[in-house]
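*Asks:* Structures given as structure tokens follow.
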Structure I
Amino acid sequence: MAVVNLDEVKPQKEKREQNGQKAIPSTGAPGVRLSGHCPPRELTETLQVSYFTPIQNYPSGSAANPQPDGKPLPKLFTPLQIRGLTLHNRIMLSPLCQYSAENGHHTLWHFQHLGGIVSRGPGLAMVESTAVLPEGRVTPQCSGIWLDSQIEPLKRMTDFAHSQGQKMGIQIGHGGRKASTVAPWLSKGAVATEEVGGWPSDVKAPSAIPYDKEYAVPRAMTTQDIEDFKAAYGAAVKRALKAGFDVIEIHSGHGRLLHQFLSPASNVRTDKYGGSFENRTRLTLEVVELTRAIIPDSMPLFIRISATDWLENTPYEGPSWTVEDSVRLAPLLADRGVDLIDVSSGGLHPAQKIDQVPNYQAPFAMRIKKAVGDRALVSTVGRIVKGKQANDLLEGKDGEPLDLTAVGRMFQKEPGLVWTWAEELGVQIHVANQIRWGFSRDKTIAQK
């Protein structure tokens, strides 16, 4: 086995340059350059990291162009341009809460969880729901972005992603009445008391209505609480920019704070933030406006919504948030600069009855897409497990064509899901060099 003396690397590099040999731009390691042909993508933006990492010829997960068989690409593997950002495919890693942060700071668990998926090439990887205030966490171990010290661990991840030619977004939100619980593998909904780092006496929501009898009873937010939340949200967005994210996603679904304001099942306020549809949607629209005003014009803005509370035909007999409400809200979001509406559902009320068949949320996304047309992109998520299934949703085989597929648990099970789906669809893709070289006879991956 050959042994390389790292002390000799810099002199060898200098000797090559003295002899007129062209060197590829630095990978970030002091004094280290890699000689050879220049890969066909720009390198300068992807190599701003403080450690050595080999250059990738193409982003992992991007389709070979042209394909060896000459066939057109299925829509799932075509690029997607959103403002100034280009995604190399239309597969998004959905936000996946890991309940592994330390005082809101990401840990090595987050780095390995995200890094293993990002290096295998979804078009966009979305970081889990990240709280704008400490009391906005669902558990004491949730991700946070209320402190400047939380920027560096996040930036470590975005720097790595960018060094691989990959894109990252962050979902920003507040748990509202679902805050101060323990990690779900310990209990579904048990209150996190002060003894385990919780804050059950400081849980806030639109109204003093608990999620259920097991959760803390929230305090109805005052007008000042709402103003403080908006200020914290704006500060969190600014930190996300410093952390290097490519996309901001506002979390207005899954029973979190903004969803709680939207739904009359959790919002019984009588001020300007409650009552009518216009009042209940006010805070979400204000957050959209303040976020769009902070981020660059070239930066995409996403929002995740729950299309329905799933409370029709249940023992719950009161009013709720419905698909019709979401269809009405969608154009208002588009008018305020939302680029993509990420359509999920449920999470607001324990009486919900969800029929989790394959593609069970896609019909909601299709109705919303029909309402906004070309004014906004629309994605769907939920029980999407096969490449053909995902591609059919984008190509409109069963209704209105969608723009992006979000996938969560399947990536937890299979970090290389992009490759698996490419194989299913007969698409040849690029794979990270460190993985590709061991599959030199595999015709499903591009070998240069």
Structure II
Amino acid sequence: MKNILYIFVSLFIITSCESFLEETPVNIITTDQVIVDAESAETAVLGIYSRLQIGDGGYGNHNINLPGVASDEMVHSGSFPTIAEIDDNSMSSNNATTDEIWEEHYTGIFQSNNVLEILDQNPDLPGFTEGSRATIIGQARFLRALFHFNLVNMYGDVPLATTTDLETLSSISRTNSSEVISFVISEARQAASELENAELGNDVQYRANFWAAKALEARALLYSGDVSAAGSVANEIIESGEFSLADNYSDLFQPGSVTNDEIIFSIFFSNADQNGNAFQHLPSGRFEYAVSPQLQAALFADENDSRADLIALNEGDALGRYHFNKYTDIGTGTDGVIVFRLAEMYLIRAEANLGTAAAVADINTLRARAGAAPISNATLDAVLNERFVELYAEGHRWFDLIRTNNAVPVMSGINSGFTIDDTLFPVPNRDILQNPNLSQNSGY
């Protein structure tokens, strides 16, 4: 029996949708035109990954840079007024730049739900082995969880979307953030089970895999406040022996580094789907984002810390600002973007073991690689500082400030008038106008 499907943007169909919750005409297609066998299911899953590659709303720009410029990690050095609003923590409810994150993530969620629904409703589609079917389902589940996780961190309470039914979606309301985080943790665990014997070939580091699901679980547990459980999962990843720290910090950000043994999951870019981060960071591109004075001071605090080598003075900038050199390939845009890597797991484990010799050892393992002097006491401030200098320009700092209740103390010293309301992005105003069950975040 054919199921009627409503598909937004994907690799295999283009629609006229302008917003996740707008009731505008969309293409209506049947199951047998989209996913009819294992091969077409694989194509559908690849379409979900394309949402992660998007620059305006995905990891090709916004997911890394907008949280960075909202925090004390980056400053706006370009000309986009909507990014200047984020830098100043003065966003309006019609900020087109943050709207793109919402739209692209919910498009990815819709595509994920589409795959999950079709495979659930059609258990006898041809071409699958038992393992390949679980691999497709696990990838879609992981990606749906990752999209929801990013959204809840940026917007707070968000719609928890687990269906492709347009009538339901057109009137969906926001779900409490703690419930969304619980959903992410549960889905990450289920995805890990489905991906334990995944058939991914050589694509394992840029396809959802067992250890990527574990890493998502660890980070989500950390953000939920269950630091002890997060540390246990991080320890499982470290002790698995599947990953090892790169010999040199800079090795992680070289061409072809997507296959480095430290990387658990990254976003792959080809010439066709270019990573825009280098273009946004470098003086030879837009130079839209510069290194903040706070990050510069943290990196230069130890003159031997090699992690400072991946920022560079922009010689042509009258203000003497530094630019980021983690992404350097403007020509083809093929730099991979790291989502999860082993160093983060060391820092999660250290945070779970504050005040212990084990936590000191985890932090000093990373500092020794960078040539920085060892620390002697693993306080929360020490862990947060290490996360600042180890994980900069990878999309962590803003959420570290928020989850540890440091956003207001830190940011009010940079932008006067900063309040707790400024820690969340605005829900797109046009979606609120279309759906009376959606409410706006406080302060917008």
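The numbers here are math on the coordinates, done by the rules we state, and not lab data. Please read these numbers as outputs of a predicted model, since none were measured by experiment. Cβ atoms are built from the backbone, for glycine too; each structure is taken alone.
*Asks:* Tell me which structure, out of I, II, gives 21 once percent of Cα pairs over 37 Å apart is calculated. If you can, show how the numbers build up before the last one.
*Replies:* On the way: I: 27; II: 21.
Structure of origin is II.
*Asks:* Another question, if that's okay. Have a look at I, II and say which one yields 4.0 for distance in nm of label points 7 Å out along Cα→Cβ at positions 231 and 367, as calculated.
*Replies:* I
*Asks:* So relative contact order in percent (Cα under 8 Å, 6 or more apart), computed for just one structure, reads 15; which one of I, II is that? Intermediate values should be presented prior to the final figure.
*Replies:* Working: I: 15; II: 20.
Of the options listed, only I reproduces it.
*Asks:* For the read-out helix-only ellipticity at 222 nm (-39500 (n - 2.57) for each DSSP H run of 4 or more, over all residues; to 500), a value of -14500 was computed from one structure; give its label from I, II.
*Replies:* Derived from the structure labelled II.
*Asks:* A further question follows. Taking 68 as the value of percent of Cα pairs over 14 Å apart, for residues 255-302 alone derived from one of the structures shown (I, II), identify that structure. Intermediate results must be reported in sequence, preceding the final value.
*Replies:* Details: I: 51; II: 68.
Source structure: II.
*Asks:* Out of I, II, choose the structure whose coordinates give mean count of other Cβ atoms within 10 Å over residues 71-78 equal to 22.9 when calculated.
*Replies:* II
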